[in-house]
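Read-outs: derived from the displayed coordinates by stated rules, not from any lab. These numbers were taken from a predicted model, which means no experiment stands behind them. Cβ atoms are built from the backbone, for glycine too; each structure is taken alone.
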Structure 1
Amino acid sequence: MFDRFPEPLADPLHAVMARFRADPRPEKIDLGVGVYRDAAGHSPIMRAVKAAEEAILGEEDSKAYQALHGDDAFVSGMTNLVFGADHPAVRDGRIAAIQGTGGTGALRIAVDSAFAADPSARMHLGLPSWPNHATLAGAAELELVTHRYFDTDRQALNLEAITEAATSARPGDLFVFHGPCHNPTGADLSRDERRALLAMLVERGAVPIIDAAYYGLGDGLEEDLDIIRESAATVPRAFIAVSCSKAFGLYRERVGILFALCANADERRRVQGQMERISRSLVSMPPAHGAGTVAHILRDPRLRALWEEELDAMRRRLLELRSELGGFSGEVPMLRHVQSQRGIFSMLPLSAEQTETLGRDHAIHMPQSGRINIAGLKTGDPERLARALATVSR
């Protein structure tokens, strides 16, 4: 049977990473993979994470399996972090929660759960988005319906297309929302736009699926999480997948959580069981180390404060880089909107040929889509990038 496997498809992002690694030029810049980097170009372990890991190493006395839903302290800590103890859905016992293997694993449980409940459900996805969104819909055998979220040339949301997609949603359909700073374009819906779209989905009986990973890197931790809390307060049902890869810098530990906002406590009980059944078939039992690290940080006041301090320093660096890039917008008009966007990404209006030229002639590596990781810029790089963009634009 192995001889009948198709030729593997190259992963575009990993191709960018490979080209960067193979580039011998010392001035090379990696604007591809979405990890946070400091001014020296290093992706550091947060000090709060390192301290938590050291504490766990000294305290841990077993490697036995955890419960199907994951680490109790992690699930409790993340529930309080994302929703707050006073959120109506928390008070009413309407939130089902399960640990996932990163944000992607959490999303997989969500789409599989949706298909199990209604095989005719569709998933509405705004483009551009992350490749995993479409892949996950296919893996769950959900019909994928796409619309244009962002006009790269105009550097603006296509609100007309987004609204049309929301009005076409059917009962039981999933509609993907990006959490704060999560969209690869760096452009978020406003609160009013998000409220209006959620109201349309509630009216049609569709279910929002919110993918959140970059909370804390936009307008601040509480400000970013408040967007998720507000969304959860305005709909009777929703899936909310939360990754710990970005905000805690735990990329390789693959830790995340899926929340299912339910209409009542009895519904929550049944949804919880469904999510656990699906997780059992995917990973058997959830991994412990990353979840334990997050739980330790969230329950230790000193480490919690240190983590928030480090996260805010990351946010401020991103804002400074955006401001620096925006300062070149007179010479490079495509940088005009960078300052008004948030998070580590922006989607520049570049052709595939222009991105190839940037890599070949300027040692600046990025995906062909023109999506750049702002955090990949080291000290002095914004000016280099702006000059290179000016050159390829001509």
Structure 2
Amino acid sequence: MTNPDAPTPSGGVTWRAAGARRLARQGLDTPGGTVASTAGAMLGAHAQVMSAAELSLALRTGGRTTRTDVRAALWQERTLVKTYGPRGTVHLLPAADLPLWTGALSAVPAGGPAMPDGVRMTPEQTDEVVAAIRDALAGGDALTADELTDEITARTGSWAGDRVMEAFQDKWPRWRQATHTAAHRGALAFGPVRGRRVTYTSPGVTPLPGPAALERLLLHYLRAYGPSTPPWFARWLAAPKSWAARLFAELAAAGRITEVRYADGPAWVAAGDTAFDEGDGPRGVRLLPYFDAYTIATQPRERLFPGAARDRALSRGQAGNYPVVLVDGTVSGVWHQRRSGSRVTVTVEPVGPALSSAAAREELAAQAERVGEILQARAELVVGEVTVGPHA
């Protein structure tokens, strides 16, 4: 296990230098760029909690971007797409990058069976359902889950609509276990909400060939979050470690990635991307929402969540379940926002002394004000205990 206090090996990349580059490259140092380019730089915004995705993007984007601008990029300008991204979770991804994402994600080996016998579809049934989804959505209409169920069963048979999947004290039709697979193959994305009902639509994309897409995705990941290792990449992607090790080895042999010294051992960066400026290291206070990409992807986690921050801000070792306060690139607290009418209360619970200085408190107040601006509300900062538990 990485020792968070251990020095970096002589001649290697330090935690400070890696952190400064990561913050700069995804707009957390100096916000800039468009909503779509920002989503590309951070490799997508986790959107299980939509307000968190809006915060993740707007905090990094130039100008005075608000949640309305993010929604416009998604539903009017169509420069963003809401779909299933890495780890099979809902993300906002740049529309221009969707051929890359679908090509890569559809080529990642699947894990073990997620559904029990009697519920689980065979690979052949999954292919049949994905083909039915592609055909049903080809006309461009956005369909609710019930409407899509009717279309799928008409093309495949009643078995696809059997309500056998456990889902929030309800039962979902069998085909829905293939939803993220259909998204990864470019057959499905989310459409605008109709009332309170989720809809699905065709993203109109042709995935890139798998090998080329995987290479590009890994290089993009290393530029955003490197130096990294096969186990860290596998964890970020929810992929088998052995498969990730083979991918790294192939690209290393081809001269596409370069080994450096980082943390306690070897790690990799994209070839030709070995410059790290030690400088003053990462600086500034940032409020990162649930499942922020920086919190999820940055490694080693022991240095991102040092000491008491590990116990307070991680949930069973999993990052993202708490919004975090980032001080100079390191987690130094948790926070929560609660909206009431036109006001949003931002409660911050510091961990350790990093937020004790007057300068840090001034930056914290500015960040809370920025959160309110993004959410189009008047922010009130409270420093005290966060009593809300982790997100499920």
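Ranked by distance in nm of label points 7 Å out along Cα→Cβ at positions 263 and 367, structures 1, 2 are topped by 1, which has the highest value.
Which structure, out of 1, 2, was relative contact order in percent (Cα under 8 Å, 6 or more apart) calculated from, if the result is 18? Clearly, the read-out refers to 2. Quick check: 62, 54, 53 is what I get for Cα extents along the principal axes in Å, calculated from one of 1, 2. Which structure matches? Computed on structure 1.
Please state which of the structures 1, 2 yields -10500 when helix-only ellipticity at 222 nm (-39500 (n - 2.57) for each DSSP H run of 4 or more, over all residues; to 500) is computed from it. Answer by label: 2.
Calculating mean count of other Cβ atoms within 10 Å over residues 63-70 for structures 1, 2 picks out 2 as the one with the greatest value. For the read-out distance in nm of label points 7 Å out along Cα→Cβ at positions 127 and 247, a value of 2.3 was computed from one structure; give its label from 1, 2. That value comes from structure 2. When distance in nm of label points 7 Å out along Cα→Cβ at positions 15 and 87 is calculated for each of structures 1, 2, structure 1 gives the greatest result.
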